[in-house]
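Each structure below appears as structure tokens.
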Structure I
Amino acid sequence: MAAGDLITVTDPTQTQVEWRGLLLGHGTRYRMTGLEGWVDSDDIRDGDVELDNEHGAHPGQLLLARKVVTFEGHIAGPSGFTDAVNELRRVTTQSENPDEEPLVVHTAGIKAMVNARCVGRIIPQHLEWISGFTRIVLRWRATNPRMLRLPQLAPVASPPVSGGGGLIFPLVFPLRFGGAPSGGELVLANDGHAHAQPVWRITGPCVGPMITNADTGARLWFEPDFALNSGERLDLSTEDKSVLYADTSPPVSRSNQLAVREWFTLPPGTSTRVRFDTVDGNGTLTCLYHHTDL
């Protein structure tokens, strides 16, 4: 089951939260009374430098800190009360070194996710407990504050194909130069409010794959003799700048084969043209990305 598949609401006024296979919020046993930190702006780290002998500072970079999401609600009704509490405890219990997992929220008509860890749980046992009622507070923290709209997008491109034809001798007017090459380009729209961090997946067989941002000229080019065998998949992650085989465990890096590394994101509110080519004209490029918000 993919992240977000449990979400059932479509009404923009209704909110649901999915975590580890459990659904919270509208229409569930875990009724929501508040959600903080999802559409709120996260804490900002600034790079301002104070001026010497002057009021103020030189403006620096503004970067968001980790995203902290807090769900407040309650469990009510004696029927199944204990089971509901125990299930909530189960899905919010962490190991000592937990990986981040998808936290999915549908609110304001948008379904999106962050990768997070549960870092807090409050289930107070007050007098109402004996009648089957308790308030709940859950807290998650995501190291990457970007909210990734669902579903994930995965457009595919192959290297350009020659249009064929060309000049025929002896020349006869009007001259016919043949067709232009076709394919080899992706047009990637980001409808969110923040830069998207795509994963570029190259599938073999191919030799010397090259990814180029046609708008800026930024390049991700491999050594011209670097080869992928048939069916091999290589993932280039913009988020952590890794270059890993997609189907090996543990992951095997091929970062040393990336000759030109000019990583780029997909700007919000516009489309980015990306070209794909290989030395031998084979292979495919898949762009795995999300419309992204902050």
Structure II
Amino acid sequence: MDENEFIAALRGLPLHKGARGLRDDAAVLALGNQVFVLTHDMMVEGRHFLSSQNMADVAWKLVATNLSDLAAKGAEPVGVLLGHMLGNGDADFVAGLDDVLSHYGVPLLGGDTVAGDGPRAFGLTAIGRASHTPVPSRAGAENGDALFVTGTLGAAMLGLEAFQAGTGGDCTAYTRPMARVAEGQDLAPLAKAMMDVSDGLLLDAFRMAEASEVSIAIDSAAVPVADPERRIDCMTWGDDYELLFTLPEGTYPPVPATRIGSVEPQGFAALFLDGEAITNPEGLGYLHK
């Protein structure tokens, strides 16, 4: 099974309504008069990070990617639970964990450790408190909405290339990405749909369109990219952790963002790129297989 097939199989299990049909960035759980947002992401050596990376950077990225899911729901982080595979560089990992938790003001709640052979694997569960209800979902885009994205896409791709080249180029966007936590909270009262760009802009926009039962049209020339000569690469590579969101036409984002397209009635294709219909998500971004 690939990622999509496995998740489809999981949808046959008993699901809490807070799971949102396993079609969103995180689960949303109402407890008493509070609403919590929960997410879990993993990182595996050789897929999400290189064995030559400093483990402090791996710890940073593990936390930041999970907080990015909370950001996409406009949630205020409450704490994290760590699943850690013991190995070389653990002291650096702890130092990096301290850096990122201190930066975002998030406490460690607990977790588990395990010893093992082979590639390292880490998991993190992040818990947040909704700053606004209803909590934004990727399924809320409506016909006539404007489509926006924060930041610049493709910087992580260039960062990895700089790291691999070893020439001293800036690799921070890849090694220590930033979660748009504050921006997500500012956008939550206004956004009709919102998700983070982790697997590539085009693939994530395709997923938003499918979840919302609409079509999304993107103007590639409007997309802010780190390397205009490699525009398609920048829109498909992923690891950006920017926020992709829709607002009603005429509503302006309260955070720095770029309008890159619009939402249209559901047609025969989920995504239109420069007017060209895209009906198959294959090749639009990163898909686990």
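Laboratory data are not the source of any read-out in this text; all were calculated from the coordinates shown. Since this is a predicted model, take the numbers as computed values, not measurements. Cβ atoms are built from the backbone, for glycine too; each structure is taken alone.
Given that helix-only ellipticity at 222 nm (-39500 (n - 2.57) for each DSSP H run of 4 or more, over all residues; to 500), derived from a single structure, equals -8000, which label among I, II identifies that structure?
This figure was derived from II.
Suppose you compute Rg/Rh (Cα atoms, Kirkwood Rh) for every structure in I, II: which one lands on 1.11? All intermediate terms of the calculation are to be shown ahead of the outcome.
On the way: I: 1.11; II: 0.95.
Source structure: I.
Given a value of 11.6 for mean count of other Cβ atoms within 10 Å over residues 40-47, calculated from one of I, II, which structure does it belong to? Each step should come with its number before you reach the end.
On the way: I: 11.6; II: 15.6.
Going through each structure in turn, the value belongs to I.
Check the numbers for mean count of other Cβ atoms within 10 Å over residues 152-159 across I, II and tell me which is largest. Please list the in-between numbers first.
Details: I: 16.0; II: 23.9.
When mean count of other Cβ atoms within 10 Å over residues 152-159 is computed for each of I, II, structure II gives the biggest number.
Using distance in nm of label points 7 Å out along Cα→Cβ at positions 136 and 216 as the calculated read-out, with 4.2 as its value, let me know the right label among I, II.
Numbers: I: 4.2; II: 1.2.
The read-out comes from structure I.
Which one of I, II has FRET efficiency 1/(1 + (r/R0)^6) of positions 72 and 248 (r between Cβ atoms, R0 = 30 Å, to 0.05), as calculated from the coordinates, equal to 0.95? Before the final figure, lay out each step's value.
Numbers: I: 0.10; II: 0.95.
Going label by label, the one that fits is II.
Compute Cα Rg over 2.2 N^0.38 Å, for residues 104-271 alone for each of I, II and report the one that scores greatest.
Values: I: 1.58; II: 1.13.
If we compare Cα Rg over 2.2 N^0.38 Å, for residues 104-271 alone over I, II, the biggest value is for I.
Kindly point out which one of I, II the value 18 was derived from, the read-out being relative contact order in percent (Cα under 8 Å, 6 or more apart). Kindly include the intermediate steps, with their values, before the conclusion.
Working: I: 18; II: 22.
Considering all the candidates, the number was obtained from I.
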